[in-house]
Structures are given as structure tokens and as C-alpha cells.
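Listed below are the structures to be examined.
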Structure I
Amino acid sequence: MLRSGPGLRVGRWRSAQPPTEVDPNYEEALHRLIQDEAMRLIAAASRLSLRLRVTGSVAIRMHSSEHAPLLDAMGRRRLRDIDFWGYAKEQKQLERLFLADEYVADPDMKRAHEWGVKRLIFEHPRTRIKIDVYMDELMMAHTIGFQGRLDLDYPTSDLTYLMLSKLQIHEITEGDLIDIIVLFSEHDFGSADRERIDSANVVEIMRRDWGFCHTTLENLTKCEAALERYPILPTHVAQRVRIRIEALRDQIVSAPKTVRWKMRSRVGTRARWYEEIVDVDR
């Protein structure tokens, strides 16, 4: 069951009795289906003038088409679910959209709305595709508010916040590190360009929030170390990623910090600097 309460941060489904084995043919079929399904749902939302954007690993595959084959070469887990971002003001219309497509809403998550959780969870009984829709903000280890940003790109969330959604993860997985490597392999820093990561925006967030900054710097270091574990990466690609990691780290470290940041830095890791995530038991 979902444990509800103020400030609840909910992770992914956690099966109470996970299957002992997964049919590899099913996993591969689901992997091939998911990107098409994401595009179909985004197009359906657009026809209703609803802003729905894909994020997560699906978005990285879409937005890094030249280097997307590296995800498979590096052993990235096959796609099993879809993460979307949307706006809370369009929640009712989005719910109707998914229900019309025979997606089933998670009842515990619906009850969590009473506690202010702005998120929808669905599963399709036939395809078994699981869908998360985060509305207005991603509330996980760190909060990323994306109000007003969903018009910056299509069909994915914008690159800058797509990257931040990975860097905010406290217990980052190998799959997340692979995603970041592929993102950095294809996209440089800049501004006012859907193919560039706005490092100035990232630095502005980091200079105000010590906790988010600390997690980000830790994850950049982990990402750099992960490059050594993947000899399959072409040397020039690994070097390009390393240079971009170092450039972003240097910008974050050298940026002048706010008084609030400096005060929180004195406490450091003696106090928890991230929010804990609970799982949804099914």
C-alpha cells in the first residue's frame, strides 16, 4: 500500500511478489512498443491542446538519436515504462485521456492527491505499460519545478531539465549514469537552443540550493568514474563527455553562492540534504 502523508515523495512500483523470470521476448516487444506509445499519447494530448511531454530514459533515447545506440551497447535496461510531465491545471483532461485509452489509474495515488501529491499513475492491463505523469514539479530526492517550461521542447521535456531530473537522484543507478553519459555525448552547453543544455540555468539553481548542488556534484563524479567501466565507448566520445562533465562542475563550483547556500553548507552531510522516497507496493 501507498503510505500517504504531507511531503510524501513516491518512487516507482515495487511488486510485492516479483516474477521469478521475465520472458525476454515480452521485454523486447515492450521495449519496441514504448517509444511509439509515448509519441501516440503526446500527439493525442496535443490534439486536445494539452501539454504532455515525455521525460526520463525514453526522452533521452528520443533526444539523442545519433548516440541512442550506445544505450543498448552499454547494457541499459530495456524500456518498461513511460514518464511524462504535465500541468496540474490540465489534470482532469489528462486523466480522461488515459482512461479513454483503457489505462487503469492507481487508486492509492488518487487518494494521495488529498495530501497534495501532484502525480498520476496508470497501467494498461493488456500491454502492461506503466505510466507516471508528474504535474508542475518533480518531487523526488530534490524538487524540480517545471511550470512554464513544457513549451520549450516537443515531444520531450527540455534538455536542461531532463538532465536535472537525472542529476537530482540521490541513489543513482548505473542505468541513470548511462543515460547521463549518452545525454552529454550528444549535447553541449549553450542557451536558447533545444539541442543545448543551458548551463547558466543549472548553475543558478545550484548556487541557491546546497543540497541539490551536493547531490549534483556527487553524481557528476560518479558519471565520470563510470566512463572507465565502458570500454565500448569510442575514445573520442568518452573524452567529450569527460570534458563536458568537468566544464559543468567547474561552473557550479566557481559560481558565487547565496547566503542560504553558505549557511547550509556549514551543516554539510551531518543533516540529510535530500528527501527520502517511498515505493508504491502493488
Structure II
Amino acid sequence: MANINRRTVVSGAGLAVTCLAYPALARTTFRLGLSPVFLDNNAIVIEAIQEALEASLGVAIKLEQRRTYKEVTGLLLEGAVDAAWLCGYPYLQHSSQLALLAVPVWRGRVLYQSYLIAGADNPAASLKDLRGATHAFSDPDSNSGYLVTVSDLARNGETPDTFFRRSIYTFGHRNVVRAVADGLVASGSVDGYVWEVLAAQEPHLTKRTRVVSKSEWLGFPPVCARKDRHDTPLVQSFKTALFEFSETRLGSQVLQLLQLDGFTDADPSIYDGISARMKVIETLR
């Protein structure tokens, strides 16, 4: 991928045209919350997202990165960021306050799966075969990296503490794959989209793991805003910019890096499967 020069993108006539398109947005900063749980702090991807959005909106983009979904969600709820790329689980946890802005399209769908993975030589055929093993979760507020496995356990009257010998949080889906591949843990719960992207980009890593099972199809991690800010001009312009990524050079580069088709509207019902799993684990409390 060629280096992207931000000054080239937003200077001169390009910036002038953009500011004419969004005159009310001049000299404004848009703040976007991100978590390495999903994006893994990939500097190239982060820079590409920032530059593509700045070129589209004609405003400064400030990316607020935090270690956990809880921290990023907190920034959004308190108004410290204008929007955030979350997971379906925290979105539903705060659905009374949050609105969907956009949902990524991956392989033609707004859905993905959770993968239960183990070491390449591990003969486990299902979750039940991993009893007493060590296990890696990505984040306690991740659907694919926590909720799916914990709700599967709950359906059998188990918790991570009663089922696994030990479990850890890696705070990154790539970190889950790495922990399993390196033998630090026997198994892990990981975002299937992330595992598939890694399989294409870092096959030497994923080949040291194997997919034991896959969940049903669930709503892809969404980009959200607070409901009381959803209709503001800046947030709506950001939403439009995401939808138009596939039509711009820089936006297309972002999508290529992320291996996504684009961003689109989606009905909140795509998260009904996650909601059902949340109800399952309520029995543990």
C-alpha cells in the first residue's frame, strides 16, 4: 500500500471543494472513538481512516483510542467523542442512549460469527471438549470474544470459572489468536471476521490454530452515536462519509485494508441474536 500523505489530501483545491460541500463544518473537529479490541491498533489502518474522513468532511478528525470497549463506550456516553466503533454487545447494553449510524458490510452481509479456536494440534471437536483447559477472551464487553462462549456455557449451567481451569482477557482479537497459536492458552473466543482477515494477511499465525466451532450469524460491530446527537449536521455528515467510502480513493483504501465492502444502514433487529444471548447470561447473576 502506498503511503498516504495527509497534507496532499486536504490541501489546496481539494480542501476548498470539501469546505464548500460542508460549509457549516469548517474549523470543526470530529472525535471518533476506537478500541484495539477490534482494530488492534494497526497504525496504517488508523492513519488511513483518519485521512479518508478528513478528506471527506473537510474537518480535523481526532481519533480517541482506548484499551477496552467499556472505556470507549464511556467516552461516547459522556459526550467526549461524537461517534464510536463499538460492538453489538455494548450497543445493546446502552441501546436506550445510543443510535446506530452505520454497520460494516463484510462479504456482502452485515453479519459475522464468533469462532471458538484451539491450537492446530488440539483434537477438540466442540466446546465441551475444552473443559479444564485454559482459555482466552478478548474483552468482557465483546460479543464474539466473550458473550457467545459464556452464553453457550450458561445454557449448560456453567460459567468460565467452573468450566475452564483458567481464563484470561487479551483485549484484542489478534491477541487471542496469538495466545492460542503460541500455546499460552489451549483455546480462545475470537471475532470470525478478524480471524479470516488474519488468515489472509498473516497465515503463518492462523495456521497454528484451528476453528473448533462457529456461532450463528450475528450483527456486525456497529458505528454508533448518542441518540441526542444523531441528527446533528456533523454526525450526519460523518455518516454520509462512511456510506461513500466505496466511492472515494481514500475510502476505498480503508475498505481494502479492512477487507470490508463498505458501510450501510441496518435495522437494529440484526442484533436480536446478541440480545437473546444477553438474556441467557442474566441467569448467571
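FYI, it's all coordinate maths here, none of it is from the lab. Note that this is a predicted model, so its numbers are computed, not measured. Cβ atoms are built from the backbone, for glycine too; each structure is taken alone.
Taking distance in nm of label points 7 Å out along Cα→Cβ at positions 199 and 231 as the criterion, the top-ranked structure out of I, II is II, with the highest value. Assign the value -14000, calculated as helix-only ellipticity at 222 nm (-39500 (n - 2.57) for each DSSP H run of 4 or more, over all residues; to 500), to the correct structure from I, II. It must be structure I, since only it matches.
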